[in-house]
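These are the structures in question, set out in turn.
Just so you know, all these numbers are worked out from the coordinates, no wet-lab data involved. Worth saying up front: this structure is predicted, and the values here are computed from it rather than measured. Cβ atoms are built from the backbone, for glycine too; each structure is taken alone.
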Structure P
Amino acid sequence: MDINGVSAIVTGGASGIGAAVCRQLAERGAKVVVADLQEDKGAALAEEIGGAFVKVDVTATDEIVAAVEKAKELGPLRVLVNSAGIGWAQRTVGRDGTYESAADIDAFKKVVAINLVGTFDCIRLAATAMGQTEPLESGERGAIVNMASVAAFDGQIGQASYSASKGGVVGMTLPVARDLAAVGIRVNTVAPGLIDTPIYGEGPDSEAFKAKLGESVLFPKRLGSADELASMVTEAVTNSYLNAETIRLDGGIRMPPK
């Protein structure tokens, strides 16, 4: 699918993986809506790539609708990349055996609300707008790419909420792709492994920590880059025969229990 001149929405687009995706889509000619909570970074990136920034909390339906409407102003909406998400780690039961020390159920719900429910809300709203566009010669109207994680398959100790949320994204990829095939929209998911993003910080200690983490990767023995992940996302967007797939991009890593 040629994305030159179309509009795209990237949630979580202001930094890290999302920002790399925004830049690569813009390089292909897409007009990108950077949908994020980080106003300063998001607005600066939107100006850099010739797109637009919309402040979006993916648990707020009206804010998602605002991003969709802004995208429609820029061109026919044909691309959605769901990159917004949060992490959380906590063991299921506490050491003292009390009910109070068990895993924080509100934190569990928040992770699922953002990573899973928020992703689906963005899909259903963006797909509604995509379905109103004129189909391309092939009948294609758009492409959606979700961001999962290898934690969907290799969840570590304490990652119950994160793994559940990302496992849900993987699980809904096929049924949503089957559903949206009727209107010519493809749906794929990318499941990254250890990716070098600002979450690891900066400086010598950070670099040493990342190098140690990289030793657990099968090959190459390093963290992946945001650009490598964005390249896979862009391929999923533009390759019109790729549909209903979840692709691990992880250097062959299989995460240990902890």
Structure Q
Amino acid sequence: MKLDEFLKQIPRFALAFSGGTDSSYLLYAAKAAGCDVRPYLIQSSFQPQFERDGALRLAELLQLPLTVIRLDVLSDPHVAANPENRCYFCKRALFSRLLESCRADGYDLLCDGTNASDNVAERPGMKALNELGVRSPLRECGLNKEEIRRLSRKAGLPTWKKPAYACLATRIPAGTPITAPLLQKIERAENSLFALGFSDFRVRYFGGAAKLQFPEEQFPAALQKRAEIVSALQREFDTVLLDLIPRKTEENTWKKNGS
């Protein structure tokens, strides 16, 4: 089924909105289809400020009011303990709160931006969404990431080439307890690297150290700016490590495919 046909069947719904490529395109498509769609954004310590700012800008561009809900996700001991299936407990907490809000506003159906490229079997968070009855129109209509980026570019959405950005909790190894101060350290470290001109990288927490993962094409710049990187990140971490295995990115895939 095509997305526009799918949206005709759900003319009124709430959307878990992050401001990323997928949920931004779904929001655009729903508005273009004439749906009564309302985006909701969860603000927690797992999302950096620039992501929240980007979501607000995109909602403003589409001229749709964005409801921001604040949630202390670390108040859930299962999430804070950071087990292997932490994402299940996190999604359960986030989307339960979203459902409360959207139902109070008169929206019985909640959707998210999961697409057909996402491996549902390897994402414990999807189990929570299924249990809560959350729909994923992009995935259900077979739209993969590459197609969503192409359609987003055609629609003139600035998010068409936005790099994927996993939440800050993914920087911390499973089994290591998550705390707000640690998340803040990681966010400040990544902000420092953004300020130095790097993109699509990760700062991983590794035994008390910061382990930096860059795309291969950014290695020369990382070595050239070594002193600046160390100076900036040693404000947060005593040890700064460089992972010599390049970080795989979507952009590298596009280049290999000639896109």
Among P, Q, considering only distance in nm of label points 7 Å out along Cα→Cβ at positions 17 and 41, which has the greatest calculated value? P
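Looking just at distance in nm of label points 7 Å out along Cα→Cβ at positions 25 and 209, which of the labels P, Q belongs to the structure with the highest value?
Numbers: P: 3.0; Q: 3.9.
Evaluating distance in nm of label points 7 Å out along Cα→Cβ at positions 25 and 209 on every structure, the highest lands on Q.
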Using the calculated result 40, 29, 27 for Cα extents along the principal axes in Å, for residues 33-136 alone, pick out the matching structure from P, Q. Q
When mean count of other Cβ atoms within 10 Å over residues 9-16 is computed for each of P, Q, the largest belongs to: P
